[in-house]
Structure I
Amino acid sequence: MKEEIIQKIHNCIISGTFISPAISKRSKDSIFESVPHELVSKYQNEGWSVQKEYKTATRMKRLKPLDMAFEDEVWTMLAKMGFTFLNKDRNFRLPYSDNTNLTQQIDIFAADDETILIVECKSTAGDPKQSSFKETIEAIGGKKEGVLTTIRQLFPSCKHKVKFILATKNYYLSAQDTQRLENYGIIHFDEEIIKYYTDLTKHLGVSAKYQLLGSLFDGQIIPELDNKIPAIRGKMGGHTYYSFSIEPEKLLKIGYVLHRNKANKKMMPTYQRLIKKTRLKAIQEFVEDGGFFPNSIIININADGRSLKFDQAANQEDNHISRIGILHLPKKYRSAYIIDGQHRLYGYADSEYKSKNCIPVVAFVNLDRKEQVQLFMQINENQKPVPKNLRNTLNSDLLWNSDNKNEQIKALKLQLALSLGEELNSPLYDRIIIGENAKTSTRCITIDTIRIGLDRGNFFGTFEKNAIKIDGTFYKGDNESTFDKIFPFLIACFNHIKTHLPGEWAKGDSGDGFLTINGNIESLLRLFSDIIDHLVKTKEINPKSDSIDRIFNEVSFYLDPLIDFYRGLPVEEKLEIKKSYGVGGRTKVWRTLQKEINKQRPDFSPEGLDRYWKDEDKRFNEESFKFIRDIETFMKEDFKCRLENSYGEQWFRTGVPKAVYDKTHALAAEKNYEEKTDKYTPWDCLTLIDYRRIATYGSNWRDLFEKYYTKPGEEKIGNKEAKTEWMQKLEKIRNNNFHSYSVKEEEYNFLLELYEWLIDQKVSNDLD
């Protein structure tokens, strides 16, 4: 390649002091341009706005297009990681053939003395979607060797490790595209991975690059690393370990933290809590103020199953198991997994003491991932307990290959929960709280909810020791094949509901949001299982062998009534679902969904549905009727007694409002006339609301009733009208037809409160 072409390319690369202002520019969400005043209107019509007017020009700004914003996001991340050579702008091109006129546009070029990254960026707006990247991948792959030849000519004195990356936002790849990337040796970064490394860079600065390089170049040599370290070799728990002190910067280069994130998805199980910036800052300040940590960092060294080279010293103490010598650490990226002490290690990352201090280390060798997780959990259970949600996350990996079938199935359910929350093509993507992710208004579903919902269905069956007791509809004998079958089915079911109810789906648990909260999601999972059970019995569907398209085509017929139900749900009923706590509450939601399908699809009648509603609908009625009857009897006698004692023989005429007096006399006369009897008196014809009118008539409330008929807890709520509203509520419940009406739980609890106050006298007000 001609020198002038090489120089031309170098001129399109920035380094040194030019990087910082470029970071500042690319970090902004807008682009800026100074234009002559006469062009302002033209720019405004194209979406620009005026930022500031100057004497000879106007500074305009506009939000960056989505593709530019995403490219800048990735570029900025790599720049902040410490890559020292980067493309100047979007017009960076590299020749890929002997004909230097044939060039490939490169979105992002990032290099340091050892590494070069070539990144192609693709982004789209809206919800994640699948798209074909066949042409893009084949274009990169086909020109890859030519680009590598150009790079070698650009940097003849360096032997760079080069990686090609396809970075995407709001896309998930097809299986075919994933295979194409693998065939060409191209790495895929989605927005989750970009976000992870962006956040990590905010916390760790340039040291985050080692975490990235560890992922990209797993197992490759770090040539400049001084890997010899004085150490003691010993035995602990049946494992060989090495104890030594090392400069933090050396461990940072080979160290790797197994955070639970999509960047490390293929390295399961990943067990570490995400590094907290506040803790790192505190540690850095502590160290720079002269502080130190005498407790050891715990690591596992991956030596690919081989022993580490250990030059044993000549002079040893024979009576001891331990030996001293020189340990040869692997000179490889991602060879030391940090089991405990990540904050202590990375707290040194931006400190001048990273090369001046030593930190104590206990290093195990070739622990398998399960042993690492168990050690992590043991350490942390003795310090800060591992949160339940993180433990669930870990168990999805720990129990996957357990000898116990029930543990295997538990791991399968947990992995389904994690995948539903982590996969871009899932309607529940970022809706499930995973690891130590914070709860938000939309990320509000727990892993346990998914597990319990799957537990209560018949997808997998039940097991006795290692034998199948009851065969499940989707279980194929092992976790892998069962997961591959049921996961797309669950996605299809949830997607059906999301597609038809996008507004409700988007709410999460904010406001009257009820669709994607724990109780409803658990109920939906149980319902999906019910529908499959029904179809297996009636349609001869075989979920283990039939295609997902065929299965879901039948399932959707039974899901459609739910769409109608959810769409027409009043706010108060949404809130009722939202407040359905506990086993009983969630069972009611599940049975409600079954009932709604049954209304439109009578053939769908799951076992126990009719009996549940027969029992449920009237379960409070009998006792509630007794409460009302006893309260009425009490008030009839007590009111009469108090009126007689106060007003004497004329109590009814004097102590009762005229409207009540007239009405009750008329009713008594009418009843006696119809039944040809004289047994009914006006007092027998009082309603509960009449008692309220009597209690608040004249001075009756102050003189006769306030002390005895102010409901406990309502002593300070207001006037006599407010204090007697409970009588109005009692009347409303009393007037319902108990043969057709189902007393609600809240109404029952209200009646129970009245009964314990007025009849049992278990409670009293503060007016006594």
Structure II
Amino acid sequence: MRRASFLLAFSALITTACDGEPVIPPLPDRGPMTLDAGVDAGPPEPVCDDGVRAGDETGIDCGGSCPACEPGNPCREAQDCSSGVCERSFCLVASCTDGVRNGSETGTDCGGDCALCPGGETCTSNDECLSGRCRGGECAASSCEDGRQNGSETDIDCGGDMCPQCAGGLSCLDRDDCVSGICAAGECTSPACNDRRQNQDETSVDCGGSICPACRDGLACNIDVDCENMRCISGGCVSCMDRVRNADETGVDCGGPTCGACVDGQTCVADADCLNGSCLDGLCVSCMDGELNQDETDIDCGGSLCAGCLIGGACTVDADCASEDCQMGQCRGRGDTCAPGDVIVLTTGTQTVNWVASRNDYLTAGVSCTGTSIDGPDVVMQYTATVDGFVSWEMTKPASTRYVVVVSDAPCGTTAELSCVTDYSPTVLRGQFPVTTGTTYTFYVADTTSGTMPLVNPFDFTLNEVVPPCAPGSGGMVGTTVTRLSTSLSGTSFSEYYLVADDSPTGYLYVGGSSNTYRIPKVGGMAEDIEALASLRFSEQGYELAGAGSEVFTVDSTSSSTGRLYRITSDGGATWTRQDYATFSPTPGDDFRSAVSDGTDLYLITHEFTTTVSTEIWRVPLAAPSVPATATLVGSIPHRYCTGLALDTRYFYTACQTGDEVVRVDRTTFATEVMSGLIDLSSTRNAVHAHDLDTDGVADVLYVNSATEAAHFICGLDTAAPFTGPLVSWGGSTSNYGLAFDAASATLYGWDDDTREIIQIR
């Protein structure tokens, strides 16, 4: 409109060619001009103040070689015009849309009287810039992180076309500006689980995700916990709990590929639809109702429909028996040989094992956990794995009887142990070992207490398959590769209670006990006897060493209030000292057997095994202004005979020989929970190490050594039932007291006290 107005204003000056195009009026005739020689000199030179259009002027005294013309004057090119805009041979008034920096503009079509300038345009002040920032004569670009409301933002750094949606309480223009999807009276509401919008991390409207309640059947989901029925299939909560036969169910809320198997009496299409694995004429056959019916020969077994009966069950033909041996109306099978029909077949869950007495029922030798022979066990049982994972098992036994359970993965009767458990006192034996789908595992059981005490008959045996939440060698965990490293201590004899690693991957291991202390490179080699270098007396060598950075401490085994903790080096062994480091008051209840550092303090645990004195945890500061430092009793726990000690920001972890229990202790309340009872902890010392895989201050895995030369792992520490599994075993029959851990290289170190070798585990 502005440009049109100026064209009308100067219409009197404009002549038009026959085709309608404006033309520049011809110059006035000033007559011929001559030079001194009488030669024609061409058009006269322009005089820019004579009031006449001459020379290359496009307007009167302007354009060409003269100053630029004001709007309305004729022009040939943009430079003829003060506005820099020549259109249809006339200078136009400067505007904010002409693509030229003119008028009061500081940038092209922006600044001054025009709109604010975007990033990259010139400026003289912050007020000229869309971003509100003029830096070095140039507008900074607007962004969603500049702490200003600019661009199309509806509030600071949010809303509009480019930035993230705004949180509750911030300004908005429409629902698309808000995280919640609700813009009310120009303000975003906060996301909620009742706002009838799918926001936050909801999988459906107001349900699913980490915040809102689980979704009902038929709504969208990502994982099982998004659903009330804990069943998310192909992005939807499947209806297996609505008491209606729907979807692909064969019975009400059961059967088909999605829902669980049906109980007896429910409709079915295939055997897999039934909990008992038997679909007959469209119904799950009743082989689990605890009644003698159909053509069963005994309760829920035998006949043409149900599984074979166990040893001792009623039968009419061999096919009625799991052992396929029916004699005089009773299923037989001695259960103590590898002969067909004799091996007792195990299933998952708890089962009663009945067996038939024979010549081996009073076996007193031949089976053990060292140099195992599998000749003549009392009972032979087999199990075929259906998962890649672990099997946990337990069996009942009389107290004060020596039982041995050997597990093998080779053909029955042909190999020594894959796993072995033996104990005298408890009434339940427990074990665990890794399994592979489709592999058959044989259990050999014997009672070796005496020749007059047969294996109890029947006994209960429980077997469960477990897929662990972690795997050795995965996710930063220590693996299962064992490397033996020679030392100069081969052939020597000394007591070893501890094995400690410093914090350098290329550093040292410390091994020894109450009478010897050695330092050995982590790669093996020459051992350095440091007891004399540090001027250590016999009692001062104790049962533990502890490292904290470049400092090394020895834990005394005496019971006095002083002289329990010595620092023997503060520089990693460049200089050896003997410094009484702490005083203890009141006197600790027993000697210390373990110590661990969190970088700020050193924590020690007493080795109490009586019923009248609690196990204590003490703290000693590492940066005390003077030594001996004052030790503080942190708290006590009722578990006894605890030796190893580890910690994270939440818990203390320790291994207690009483009950073979690995426990965790809340560092604030000292509430104590049992995490595992599957590791044989019947040794003088059992090390515990906490591995923080994601370095968040909370342990993800524990490593624990057993009574014999083996290491185990515990993971799922934040669950109600942490998983315990075997890591490695390096053989030998003697007690294993030491297990060291180098977190920087994710390496464990064990010690073979037979060969005096370092056992590197990665």
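Here are the numbers for the structure shown:
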{"item": "Among I, II, structure where Cα extents along the principal axes in Å as derived comes to 150, 86, 55", "result": "II"}
{"item": "Computed -14500 for helix-only ellipticity at 222 nm (-39500 (n - 2.57) for each DSSP H run of 4 or more, over all residues; to 500) - originating structure among I, II", "result": "I"}
{"item": "Parent structure of the calculated result 10.1, given that distance in nm of label points 7 Å out along Cα→Cβ at positions 162 and 666 is the read-out and I, II the choices", "result": "I"}
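Read-outs throughout are calculated quantities, based only on the coordinates presented, and are distinct from any laboratory measurement. Here the structure is a predicted model, which is why all the values come from computation and not from measurement. Cβ atoms are built from the backbone, for glycine too; each structure is taken alone.
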